[in-house]
Structure 1
Amino acid sequence: MVNNRKVAIVGCGFVGSSSAFALMQSGLFSEMVLIDVDRARAEGEALDISHGSPFAGSMNIYAGDYADAADAAIIVVTAGAAQKPGETRLDLVNKNVAIFRSIIPNIREVGFEGILLIVSNPVDVLTYAAIKMSGLPESRVIGSGTVLDSARLQEALGTHLGVDPRDVEAYVIGEHGDSELAVWSSADVAGVPLKDFCEMRGHFDHEVAEARIADEVKNAAYEIIKRKHATYYGIAMSVQRLCTAIMRDEKCVLPVSSLMVGEYGISDIAISLPTIIGRNGIECRVPISLDADELEELHRSASALSNVIDQSGLR
């Protein structure tokens, strides 16, 4: 039986521990188990985070193993080799697919029946791997995808236009990585088409601004890694947002990575598109309109991921 007040995190590096910290403060769960190949590291993180419970609310946080996670509502997988300066997310694929071969079967063997949330990079390839290895229905295996990329786009546009980024409706889709694309054709601010809103705020050189902002968003992780060697706060907040959407059955639209079954002519890969998320995981993908150039870019992104999957031996 699934315990709706329990979450597990596999991997206690920067991303896993930051996600645990964010989830401890969210109020979504009353129990959290941390799993790591370095048991002492998991124990240390559990102790450190639990000391803040008097400020955030009671929560049982402890280090455990896969058997302890069997009844969790969500297992968040952040384990994997870290992205190094100058290394793309896709460079990580062979190392992290091998790590997943030692993680996902353990989750399967304990009879886990909750939602599997994949955060490790390259997230699209590893989401596909988790679907193939876990035996779970594809609707219950979700990759964090371009949720953070889209948040970065909203923040950049909010700054550019001098408006609250929460009023910006714009998505990054495709690979969480170098072939991702910002969907400009359907972007808006408070219901006003983006280009109209830009002109209202005194910005008229649309193509130059779009290219600059898209480049900033795509390279944001590289810039952070260059300065502090890792990214973790933004993705931890994305994990909290995804867990909130699932546990509260929000049925909200988020650009997560999931298995494509013919949408936009794409099949048998995991890639990010706006998707309705609720308590049972993925309900359906939202068919946002793409112009001809955006559709071509999406297919290019899908082809790049498909090639990596072929090279990884997952098919």
Structure 2
Amino acid sequence: MAETRHTKVLIIGSGPAGYTAGVYASRAMLEPILVQGIEPGGQLTTTTEVENWPGDTEVQGPELMVRMEEHARAMGTEIISDIINDLDLSKRPFTAKGDSGTTYTCDAVILATGARAKWLGLPSEDKFKGFGVSACATCDGFFYRGQEIIVVGGGNTAVEEALFLTNFASKVTLVHRRDELRAEKILIDRLMKNEKIVPVWDHVLEEVVGEDNPLGVTGVKVKHVKTGEITEIPAKGVFVAIGHAPANELVKDVLETHMGGYVVTKPDSTETSIPGVFAAGDLTDHKYRQAVTSAGMGCMAALEAERFLAEHED
């Protein structure tokens, strides 16, 4: 028989934002339920070394998320392995339906469903993810000091990542399917003036080439969009920078969004366009997209949910 569970605060998502919200909501004695979603731990579970988490000179992404989950659980968060596939925000208590058949009702909800990097969808790209193929220059650029690397894309994300990667790489090849960039003029100007960056126009990534033992990238094959000619370029790292997509499927039709689907929050707040609904982490953050900023927003969301519930006690 289908079960119905009620909680004061339902947290949907289990990255740094979700788990931090769990810690703070538990400390406020709100006895939150956290539903992990399709990818427990979020994007950090696909990262290897993390060197920008305060307090850890180096930590494995999956290990960090296991520790965050254990911390939230130890504080009193009930963590459930389920996927929310329907969320009704039309009236309080809010209602969420899980893939398991369980219905969750709550007085406040914290959305921490994160974002997903857009990928090209190549089998070779998938094979080397985390072993030379990345979608986050600020996460992984440090590992390519003195190496030649590839950036794929032509918008702001790609140009910003290419410029950032010149701090580490000996050469950055920017592969773009068109013959001009779609980025802001000031970024294009900076890119063109940087001697380390070599643009390759009118090309698409055809295949990531590498070794199996140990798993690692040695180069890429790119195809000219007009002639079909294939060129091989040596590289140790490939950064796919064709943007991120917020995981907004549950709320895109009911909450205010902007910048390609990111949930809008009030200034200096995690409050959304519906009272009692809070959004934290990469679902709302199109600018920073860092674990530490997501965790900070998770803290904010829990504190704001606590305040909201105190003001709306029956």
Structure 3
Amino acid sequence: MTRLDTARRRTLTALGAAALALATAAPAAWAQAWPGKGPIRLVAVFPPGGSVDQVARLLAPALQQALGQTVVVENKGGASGAIGTAEVARAEPDGQTWGVVFDTHGVNPALQPRIAFDTRRDLATAVLIGTSPMVISAHADGPLKTWGDVVAGSKGGKNLSYGTIGNGSLGHLAVTLLARPAGLDLVHVPYKGGGPLMQDAIAGHVPLSIGSVFVAKPHIDSGRIRALAVTTAQRHPSLPNVPTLAELGFANFEAPAWWAVIAPAKTPREIVQRMNAEINKAMQQPDVKAKLVQQGIVVNIGTPEQAQAFVDRQLEIWAKVVKDNGIKAD
């Protein structure tokens, strides 16, 4: 090797080292400077008025005070949350853009094969806000008084209809998950959201309904629908007399609704951890916690790693249910 070749190799090695240093220095610099001068965006991936929007607007003022920076909630609804999530996925990973997502985040990759992002590759979970049961209910004046009545009414060639907030929703997948192994013939009736579902449920137009505590409890409290079971492993504090499906014979059954905060995948770990810590503190403030509880949310305090593990498990569970049952998006 000539001296010229040796010099060239040394130059290339130095350039490579410099490039690597720059690449690793950028995230570190972002972490040290965070939050930046511009506003922090919380992208609520559903339209105004729903639970995702309410969670985002509940967190925003607490984060603004803690971080000393303006926090703006932006609603980017559509495609069961996938449109807003795509915006988070392609945002600069500098800690200025976050997303507030619902349980559809764990279902969308399986239902939408042409989705504009890879959930595992392009996004990171910063916080699991909390979980809530889905509630299976019947019309108060109908013949279904207990879960045993549902079983009896959906076997031996008989079938029962059940309504959900939409095709491919968590309620749809949860009932699908429990019905086939139990030999229940339950016919899905998808609605366009919780409002239309509850209108038909309280009118008795659909024998069964499944919706979140947030959607169902006002009508349970008013006596217009009767709660038969919840889909979480533990009974819900606001519905202490309603049994879990696990108690009713479906061992280890758990299909919670949930809310989480996500970030672009390459957001520096230090920033993700700081956001996680600040949201955990916010959720322990009495007024914030009380409002989350009012929505039926059981608040979760945990690490980004625990939140990511939860989301990864949801992705696995519902991908299998979708594939095994040939479920298609609307």
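Please state which of the structures 1, 2, 3 yields 33, 28, 18 when Cα extents along the principal axes in Å, for residues 183-246 alone is computed from it. Computing Cα extents along the principal axes in Å, for residues 183-246 alone on every structure in 1, 2, 3 gives 33, 28, 18 only for 3. Looking at distance in nm of label points 7 Å out along Cα→Cβ at positions 215 and 239 for structures 1, 2, 3, the greatest value goes to 1. Calculated for structures 1, 2, 3, distance in nm of label points 7 Å out along Cα→Cβ at positions 39 and 119 is largest in 3. With P(r) over Cα pairs in 20 Å bins from 0, in percent coming out at 30, 50, 15, 4, 1, pick the structure among 1, 2, 3 it was computed from. Here the read-out was taken from 3.
Every number in this text was worked out from the coordinates using simple rules, so none of it is lab data. None of these values were measured; they are calculated from a predicted model. Cβ atoms are built from the backbone, for glycine too; each structure is taken alone.
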